[in-house]
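These are the structures in question, set out in turn.
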Structure 1
Amino acid sequence: MLITEKFKNTSIILASGSPRRKQLLASLDIDFQVQTKDTPEDFSDQMPIAEVPMFLARRKAEAFLQEIQEEHLVITADTIVSIENTILNKPQNEEEAFSMLQMLSGKMHEVITGVCLMNKQKTFVFSDITKVFFKTLTEEEIRYYIQKYAPYDKAGSYGAQEWLGMVAIHHIEGSYFNVMGLPIHRLYEELVKF
């Protein structure tokens, strides 16, 4: 059964303000609404890096626990960029963005997205990892990108679908859509099973 049929009587809530996640979920041809709640994004620095996005995705879903109805399915996600055992969050300012992009320049980093599916009966959390290989960037290229695209809402200071992604990424291992913020192929599989 196609998920368009399976979730015909389900009210799907995408708990994310990300326009990229909204675009990707819409491409599955299912109806959903966007609702967001402010949730803290802190975590223990003892937590293994690969578990952080799943922990945060679950926390975002649990913010809906009090109001979830029988017909609801909540989908949440959290994406991190990791390089050399360091998590690169969203940059606070231009210098932080510059520093992050210099770190990524000429190297491989991992993009990990945790996704949580939650309804009244159960909660399921999974993650997907993509290895992203950047060419060496010049200072001029980095400054141009930051000034023109202001990537302050993006983990690791870049969007794969923007100018820098097109210029810097010479290849990836894994899902491109995961780098955009939602491993849509895996989400489809898990929705079919859910």
Structure 2
Amino acid sequence: MKITIVYDNEAGAGLKSGWGFSCLVDSGQKILFDTGDNGEKLIFNFEKLSIDPESVDKVVLSHDHWDHVDGLEGLQKFNSKAEVVLPEAFSQPTEISPGIYSTGALGTLIKEQSLVAKTEKGNIVVTGCAHPGLEKILQAARQLGEIYGVLGGFHGFSKFDKLEGIQLIGPCHCTQYKQQIKDKYPDEFVEIKAGSVVEI
């Protein structure tokens, strides 16, 4: 299982940053989770990371906000065959690729799905903005097994005790309390930005 951060508010050397989030989950099939807010920057980062846009099999959109979907048009100029999984495609946890699940649409005002990737060490949860509340996302993800790691946008999540026992914590994008999470979980905390790679 390899997760490559393709787009984020922060970027590694030689990559472009932008307000938004996108990562490529590779477990055999290549699933792009969200597309950031700018297609040109997204494709630029793909090229810098030596990722072929045509290799993407599916695009999963967490929720219908510009900073997560506006890069899609740019991607589709290079790849028109990838299946697009919309935020409200599922109402409950559903396998969308071998070992990769959607939590199903969560929340009320903003419908949002997250990804759950099964690994030998436990499940990795990938969030877009966590508008429904990270604690609710983790609760839904636990229906699929023990959680090893969580990364992505945590928004205003502040119930830090809900992360207890999780061994890999990578808040990025819209996370309001990133420093507090790092202070509380220094050994589990992982810096996430465009160019970061998580391999399990």
Structure 3
Amino acid sequence: MNFDEVAKDWDVNPKMIERANVLASELKEYFKFDKDKMTAFEFGSGTGLLSYHLKDSFKQITLADSSIGMVNVLKDKIANENITNLHPMLIDMPANNPQIDKVDHIFTFMALHHVKDLSKIFTSFKAILKDEGHLSIGDLVTEDGSFHSHDASFDGHNGFDKEELSALLSANGFAVENYKIFYQIEKEYEGQMKTYPLFLLIAKKT
């Protein structure tokens, strides 16, 4: 998928908005964020739908994405609404690491399955996080590959198995605290509607 091309229409999809809102609500329910002190980093932020719902929970949020189209839409949204605590960053991770102060929380939503080298991105996340900071991952449960069947260029992961992902996180300096299925995406595939569960995994830097 060319994210630059679809960026301008990303925020008009009500399902995109809904699932970001649901995930934000889950995070706010699990954590007691201190909006006067805590900072966050969103990896693969797109147009910032998730961080937008969390902007009143953090002092500052840095939003990173590799799509200039997505980042430009986000910048326009921030300027139009005069939002002062969201800071977009155009960067290709994990090939490059952001030069930012360490944060209390990292969250990523529907972006991790696009990353080939998971160990490398987790190493980057650990470097960005403060001691005992948290990483929250929202993504696809393992699926049969049909979710991206419309995109011939997709070469990422077909979702994630809970135990395999937890073991990989453990090997890279994270302890899993919580895991739950929080949402279901419905998409048409070969004339039939299929359901794709989304999980929320919360881990702490050890």
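Coordinate-derived values only; no laboratory data. Since the structure is predicted, the reported quantities are computational estimates derived from the model, not experimental observations. Cβ atoms are built from the backbone, for glycine too; each structure is taken alone.
Here are the numbers for the structure shown:
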quantity: Top of 1, 2, 3 by mean count of other Cβ atoms within 10 Å over residues 39-46, largest first; calculated: 3
quantity: Origin of the derived value 1.06 (Rg/Rh (Cα atoms, Kirkwood Rh), for residues 23-70 alone; candidates 1, 2, 3); calculated: 1
